[in-house]
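Participant: Given below, in the form of structure tokens, are the structures.
Bear in mind these aren't lab numbers, they're just calculated from the coordinates by the rules spelled out. Every value quoted in this text rests on a predicted model; they were computed, and no experiment measured them. Cβ atoms are built from the backbone, for glycine too; each structure is taken alone.
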Structure I
Amino acid sequence: MEVIVRLKDVKYTYPDGATLYFTGEEFTVRRGERVALLGQNGSGKTTLLQHLLGLLRPDSGVVEVFGRDPHRNFEAISSRIGFLLQDEDRQIVAPTVRDDIGFAPRNRGLPPTEVDRLVRQVAAELRIEHLLDRLAHYLSGGERLKVALAGALVMQPELLLLDEPFEGLDAASREELVEVLTRLNRERGISFVISVHEVSLAPRFIDTIYVLGRGGRFVAKGSPREIFSRPELLIEHRLEPPVVGLICQQLRARGFDVPIALTAEEAAEALAKLLSGAPAPGGHDRPGV
């Protein structure tokens, strides 16, 4: 599949002299791929996304988005990229939801009828038509996130960049966002790069995970199953593995033949099989049976 994002050996120096150096694995995103950046605070997740948006210029290395240098040629590719900042309130620039979602197409000089069509289309897609005439800053956190996401999607981008979108959301809003991203990828083929802390959600909607260590180094790349089957790697880099995976690992350490589960459903299935009559390690019957 076509590679639409490429970042390799990028070095960046902050104004205070601190340096990030994205070495190790070459970072790539293929068309239709769902990629997660996993790393502790200070590992460079936001800085990497800002390079892809052309907001930062690297000291050295390669950054390409749709074959262009985003810092030098962002206008040429801007309509193909949508983004969601860590603080969605910074992206809400107009008083009403309708005006805010329509900001980008209006700014590009599209006629009012086309702006209205695009706004209604994305509002229907995200199921927020009922919010269009509401004041954006009086909405709930989950509603504001959807409005900001609608603004990122209104120009129908091919690539979506999301910086910690789950931060501060309640469980129901997190579930909704996972469902929305999954649907956008399935129906529109949108690729996305998302920085996450909520590792338990990743197996449900991510294809590839890059683990960032301190200083920006890519210490691992793989599918969610490959990454979360190595809890020692995550712990080494101060990341908390999914609890269901840790439980399965503890059972394996005690001699039980169970796979590493990624979701609660997988863990339940593994435990159900374990409790269905298999003997405990050493050939002894299970206690209480």
Structure II
Amino acid sequence: MQRFEAYLSRNLPQVSTFHPVYEKALGAMLQAGGKRFRPMLLLSIVDVYEPMLYDSALPAALALEMFHTYSLIHDDLPAMDNADLRRGHQTLHKRFDEVTAILAGDALNSDAFYLIAKAPLRDDVKIRLVELLARDGGSRGMVLGQAIDCYFENKPLDIGQIKMLHTNKTAKLIAVSLQMGAVIAGLDREIQDKLYAFGIDLGLLFQIQDDIIDETQSEEEAGKTTGNDTDKNSFVNLLGLEETVVQADTLAKDLQRRFEDFDEKLQIALQPLMNKYLYRHKG
């Protein structure tokens, strides 16, 4: 991911303004690090199928990271999780103020689509990428999940409802990262659909693992505020820690089985990610 990190560093939002912290706030959470999981998924697919398009895909990959970062900035706000720490750094509303954090998130949301629109890709590909990110990041996806999460705080949901919550809030952006990579690489719809379905369950596994991490790790170990899910509809709160670990292991084994059915190029693309993240809740 060194190429992506270098591209990100060169393409942080730049705005000429007399506002003392605006430009700094736009780039602060992007520079703070993170797993870069979503751009990694997109670029891995492009790299194995159409490596000549890798550089052209970098704006779309950065768009995913910008969009994800906007969602984290807003998720941390006092009206939502009221978190102090993200990626090992102060959250934006703590470092600056709430208004700055809200506006920085708004700007990164819009800038994500601007990056895709300006990418050196065919127009039909860019239109499809905009459609997919808007579909899974907006009212039918991530925002819906966040709305359910906030509205039903302190109101227990059943396991099906919790899965729906986290499918929208977390899993869809992971799934669409794979699908966007497949669109750029020109893969057929059948492969796109399989990758998307795989990404949904990978995203659910990620959320289950995050619930386990929130329960078992300190803020220093996790690099973000933990112990903050007491009133949330988390898998641990519903099932207990032991059963949640069982659920994570079962889902990880199913994903491994489906991964082994992919063609050789897909396995090459996704193997490093599988190695790194499939059982991350086990430390």
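Participant: Quick check for you: by FRET efficiency 1/(1 + (r/R0)^6) of positions 8 and 104 (r between Cβ atoms, R0 = 30 Å, to 0.05), which of I, II is greatest?
Facilitator: Once FRET efficiency 1/(1 + (r/R0)^6) of positions 8 and 104 (r between Cβ atoms, R0 = 30 Å, to 0.05) is worked out for each structure, II has the highest.
Participant: With Kirkwood radius over Cα pairs in Å computed per structure, which member of I, II shows the largest figure? Intermediate values should be presented prior to the final figure.
Facilitator: Values: I: 20.7; II: 19.3.
Across I, II, Kirkwood radius over Cα pairs in Å peaks for I.
Participant: To test your reading of the models, identify which of I, II gives -22000 for helix-only ellipticity at 222 nm (-39500 (n - 2.57) for each DSSP H run of 4 or more, over all residues; to 500) when calculated.
Facilitator: Structure II accounts for this read-out.
Participant: A value of 4.5 was computed for distance in nm of label points 7 Å out along Cα→Cβ at positions 184 and 240; which of I, II is the source structure?
Facilitator: That value comes from structure II.
Participant: Thinking of I, II, which structure, once FRET efficiency 1/(1 + (r/R0)^6) of positions 64 and 112 (r between Cβ atoms, R0 = 25 Å, to 0.05) is computed, gives back 1.00?
Facilitator: Source structure for this number: II.
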